[in-house]
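Since every read-out is calculated from the coordinates, none of them should be taken as a lab result. Here the structure is a predicted model, which is why all the values come from computation and not from measurement. Cβ atoms are built from the backbone, for glycine too; each structure is taken alone.
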Structure P
């Protein structure tokens, strides 16, 4: 039986996920949510996303989509594209989590079973990386939790097809 495929992302109201090569916010609660949700599972990400967050290799299996696998540290799996990454992930531990960036999300949206979305209630005007419009793909809300910190207000949503 194929494993469940999850997309996990934090994005602004206007779907921004990145700005100038990094995240447009720092939300410790969202970072902890990601850590807790993906621990013991397999994560798939592009090489830029991996470069921003190489510590994700602890306590999870990692597949990086890259054309330069020799640049990856030992113990990190690689694939040339999402199809190969998804096939490899079937043999690794736990469920499969697509973790970015934009291209991985665009290609992966059609494959996902569940979307874990942290919706940050702001508009980022100078964003340069975006999450695709998920609304017609994930129509059923299965969980919702509102939260905030000193700077941001956000909602943790779990959506299914």
Structure Q
């Protein structure tokens, strides 16, 4: 089982697409094991996007991510990182395939609705930025035998 941090970004919240995107993850068989709405502070943005702080585009990124509330989630599942990223589509909504979240709802590079961890190390780091261990509630849905084979 893998975990991924998901942020439903300010554009997602403002456009009222939260439920649609959460539904896609749930229909895919992924477990949401933590979720909360919060306002990202400049300090949290700098920690989250540490590798970009010195880049020329960072001030705009910080203004965007701190501009309205986000919904932070931890999603768990088999190959969750890849499955989530495939569900979202290409980062630039103009390049995202129809049927993906970004392909259906985004036509922008920055206003692309959702952040998702890109690997296991970044997922662990990002989850720790947004959630305390006691806020994460792993569980096994009763329908799990109908979603995957016992040996998966």
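Taking 11.2 as the value of mean count of other Cβ atoms within 10 Å over residues 69-76 derived from one of the structures shown (P, Q), identify that structure.
Details: P: 11.2; Q: 22.1.
Checking each candidate, the match is P.
So Rg and Dmax of the Cα atoms in Å, for residues 21-60 alone, computed for just one structure, reads 10.4, 27; which one of P, Q is that?
Working: P: 10.4, 27; Q: 14.9, 39.
Source structure for this number: P.
Suppose you compute helix-only ellipticity at 222 nm (-39500 (n - 2.57) for each DSSP H run of 4 or more, over all residues; to 500) for every structure in P, Q: which one lands on -9500?
Details: P: -5500; Q: -9500.
The structure behind it is Q.
Can you tell which of P, Q yields 0.98 when Cα Rg over 2.2 N^0.38 Å is derived from it?
Values: P: 0.98; Q: 1.03.
Derived from the structure labelled P.
For distance in nm of label points 7 Å out along Cα→Cβ at positions 77 and 133, the calculated result is 2.7, so let me know which of P, Q that is.
Values: P: 3.4; Q: 2.7.
For distance in nm of label points 7 Å out along Cα→Cβ at positions 77 and 133, the value 2.7 is produced by structure Q.
Check the numbers for distance in nm of label points 7 Å out along Cα→Cβ at positions 5 and 109 across P, Q and tell me which is largest. All intermediate terms of the calculation are to be shown ahead of the outcome.
Details: P: 1.4; Q: 2.3.
Comparing P, Q by distance in nm of label points 7 Å out along Cα→Cβ at positions 5 and 109, the maximum is at Q.
Using the calculated result -1.06 for log10 I(q)/I(0) by the Debye sum over Cα atoms at q = 0.21 Å⁻¹, for residues 13-100 alone, pick out the matching structure from P, Q.
Structure of origin is P.
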